[in-house]
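Take a look at the structures listed below.
We did not get these values from a lab; they are worked out from the coordinates using the rules stated. Quick caveat, the model's predicted, so the values are computed rather than measured. Cβ atoms are built from the backbone, for glycine too; each structure is taken alone.
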Structure 1
Amino acid sequence: MKIHPIKTLSAAALIATLAAGCSSNTGGTSQTPSERIKADQIGYNAKSVKIAIVPDGASDDFQIVDIQDNVVYKGKTSAAAKWWASGTSVKQADFSDFDQPGVYTIRCDGAEKSYPFAIGDNIYTDLAIAATKSFYFARSGVEITQEHGGKYARPAAHPDTQVKVHKSAAGPKRKEGDIISSPGGWYDAGDYNKYIVNSSITVWEMLNAVELHPDFAKSLNLNIPESGNNIPDIVDELLFNLRWMITMQDPADGGVYHKLTALGFNGMIMPQDDHDERYVIKKSTAAALDLAATCAKAYRVLKPYDAELPGLRDSLMKVADKAWDWAQKNPTVLYDRNPEGVMTGQYDDIHVRDEFSWAAIELTIATGNSKRYMTKIAKDDFEFATPAWDSTSVMGVMSALNKPEYKDLFDAEMYDFMKGGLIKLADQYLNDYQRSPYATPLAAFPWGSNSVAANQGIVLAAAYRITGNTKYLEAAQADLHYILGRNPLDYCYVTGFGVKTVKDVHDRRSVADGIEAPVPGYLCGGPNATARGDIADSLYKYNTPAMRYCDINSSYTTNEIAINWNAALIGLVFDVN
């Protein structure tokens, strides 16, 4: 019930006011389920569904109050229900019909009031900027300048112009110990290594966001060295990594090295202090197909920038075709384990049929030649599951469904199969959302569960575009609300945002730079039902999946950062902003 309208504020003013009111930070190691009302700590779009979570035992009556402590809305909660994932019983406070722009808190007797949140339009723009700018800070081989990096400036490190060919990667033209150049790219996660399979989903998700939302992409000013060059900053940033990726292809045969890493992980030191030798490690079918798919996607998304990027698209298609052909000849070169003596991230994948389907779809859309690519795959090659670096089919499906004109490129039966599979997957998420006392589609908590939430949201947004059913968009927004504070631990899981924000992420730069606050805009992994013994188990105070999280840098199973997780956050924010 609306009872007190307030003066309309711009989206920028809302965010500025919210930031000013959230100077205190209650982040830390605490993971006790508080009696606080839980809301998205950035806020809600004015016309969206708006739900907060109230602990059981509090009053059924809730109020929304503005920053002058005026009551602007009153409502009643739903009945209480227990969420299996948290082990807690909660009620929902639905205030969807309140749409006055402003900054608010929610209160009711018997509970702590919520952290402040905004209502307005385009309120996630600052989040989109920070999440995308975070990739600049992960650049390898270049200086992060004070002009563009502020207090996070650092010297150049890991030029990767003198990379050794590991014995597992040796071939007729490039022998063990040969030196190649493979500069650029992003550090993958909390370490300083670079991996093709994870880079591929990362760049693809950023390209997909640009393809679907070109105007929003153009509006984001990241303050990076390339800003102002007539190319959207997000495109400039992804190009920094894409250009590295194509150096990972062996020009002699088209095969693609799985990763560029040291032989082992180093300690918590700054990049410029790491001088370990670096190697390209083993070619793999997955790496080849991932590179082919990503380059093919880039070929069409980058078309508006041909004048600024002369010849690049043609080069990308040559890389993609050579990688595809290599994979056809080498369909079972699987990266199932690290070679002896290599102890960096495996990204092992022994099932690559989904990579074949992804690459075939992207190459078909790029070239219009369905016969060359789609005849090589079958329905059994598809895996309709949450997108991930090792589950890539749905990314190809979403590409095929992005624009109506792509439909004619595919056999009608195959197109309907892809469309039906995506909608069925989205329906599963929608059902989980509608049954969840916490109003979230998230129903599994593996390593990187926050990225699962983000990728679910991207699938739901795709289903919304296909069907026009706003329930899918509502559920996609709910995934973002979960990430930004509407969760049992009431954390905003993105560094630098919210009142209770993560602070001690597993990231070598953030630990070693001597700066208390981590780089803003990083999405941490989040609760992990099978968190390892990376810290004392007593610090994981609860065994329920949604509670098994700790904001300590040594908790790499719950608090690491990763480029693919951030790309999923970007894709979701673009879809719902």
Structure 2
Amino acid sequence: MSTPQLITLAVLVLLILGLFREWTKPAILFGIAGAALLLTEVIDAKDLLSGFANEQIAVIILLLIVSAVIEKARLMEHWLNQLFSKANTQSKFIRRLVPFAAFISGFLNNTPIVAAFIPYVFSWGKKNGVPPSKVLIPLSYAAIIGGTLTLIGTSTNLIVNGLAQEYGYEGFNIFEFTWVGLPIVLLGTLYMVVFSNKLLPAYGDAIDSVNRNTKEYLVETQVKPNSVLIDKTVADADLRSLKGLFLVEIIRGNRKIGPVKPTQNIREGDHLIFAGDTQSLPELLNTNLGLELPKLRDIPKQELIELVEAVVSYNSQLAGRKVRDTDFRGRYDAAIVGIHRNGEHLTGKIGDMVLENGDLLVLMAGKDFRKRLNDKAFYLISRVKEIPNIDRKKGWLITISALLVILLSAFKVLSLFKLLLLYIAISVVLKWIKPNELQRSLDLNLAFIAALSLAIGLAMEKSGTAQLIANSLNSVLGGFGAVGILVGIYLLTNVLTEFVTNVAAATLALPIAISLATTAGLPVQPYILCVAYAASFSFLSPIGYQTNLMVYGPGSYKFGDYFKFGLPLTLICFVVTIAGLSLRFNLF
């Protein structure tokens, strides 16, 4: 084994371990890996920077902007109202939700699709008495399988396509993925319609789960200098008989007092930690008890519009930071007044809590809150009630124009890159989107990871590491023929995607797949497609795919819920992918 191969293998192992153990953000880990390969001269500066000039990476960035333009048109809300107007049961709702979400995700980035659906799913569930846990995982899974319908359905497909082109292979047309993606969407939809009600838990929403276990959802208040509670005992202050709230802890300076006894005295400046129904908060603060929310001292009461529920997004800059270090009030005109984290007993001040991806937050929002929602650090799941002003003619024009871009690309009138640039230019000229909104729609972390993933793939190829691994796997899989190698590649990629990100899994598996195919004298195309499919199909945990994490907190799910419902879907996707590719490319 050569020195470059040893270095590349070491970098790959540390990258996978770092992603799995979440040592730091994925973008930073990819940056460190790329720098290590450059400094050890496994790759040169041109290789490292090649991803940033790759057309497929640019297409990912442009598609994010196009998704933002379409989302801003708010036509989705009109479609949802029309689609679900007669869906009054969980079964009817799933029959409409899954195919529609899958179809839309075939042409738009699935992350904003899921973000747009979550508030509607919540309001529909409350109206029809259906727990969100019965429909949110199907929403995420529908978006995932829908992404495999086309080349542009998911960033994974585009990255795999771009990496394959870097290796000198011809790129795929926009509907090449449909041959296998469509049967998976049809069978996946059938599975979710039939089994979602049987296999998914009937958890209530966040507020309902608080009512069942009041120690999971914490809210912090502070005793004002003029409070009538000062020097009274908890019993005398009637703090143990509050409707929907329970006093679980008192923090006095650096001292924690809990469990709180009825005879415990209350002093000025004490932080009272309550657990329970956050809907009781406005009533608690409007009484004459003299309590306040520490983070909201400078917000006039008339601006406290409503309690809003939100979930910390995947790859959010809020994750890993203490609440008091986020400048949440200054950035969003809102304050975090409650936190819910599945399966954990939280204690202490809200300000001292370290946020995690998937945390469910209760926010007290000021009047400028909605104007400042521009960085996707979190997604709303219970929005301020207001009727959006939808210009349907404009919305249809925006949407039809986007579909025309896809069709012209499919018929190779112009490249997708040029058509997307033209669409965005027209959007700016016609004021469908403002220039300052373009930057807000970008996921720079994704673009950075995607670009560096190509460099890491090139390192595997140039150093011979991919061929080394392929030779080892070929000694095991070679005897099973073309289909056996296809199965091995699928399993390798799919296992990786459950433990690291889907982009990382595709990056690591693709060079190995290409080397395996060429060593065995097989056509490369089915093995490239196999990596793309297997990297996307993450159904066994909330961490493998970002849409899974987005619904984790809102649905009050446990890890095991994903495995229980996702395992049969994983098997369906596995069988259909292997059979479909084998038939399509005559591998039998």
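A compact table of results
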| quantity | calculated |
| --- | --- |
| Highest-scoring label, criterion being distance in nm of label points 7 Å out along Cα→Cβ at positions 135 and 183, among 1, 2 | 2 |
| Structure (1, 2) behind the derived value 17 of relative contact order in percent (Cα under 8 Å, 6 or more apart) | 1 |
| Value -11000, calculated as helix-only ellipticity at 222 nm (-39500 (n - 2.57) for each DSSP H run of 4 or more, over all residues; to 500), assigned to which of 1, 2 | 1 |
| Among 1, 2, which structure scores highest (criterion: mean count of other Cβ atoms within 10 Å over residues 151-158) | 2 |
| Which entry (1, 2) yields the derived value 28.1 for mean projected area of the Cα convex hull in nm² | 2 |
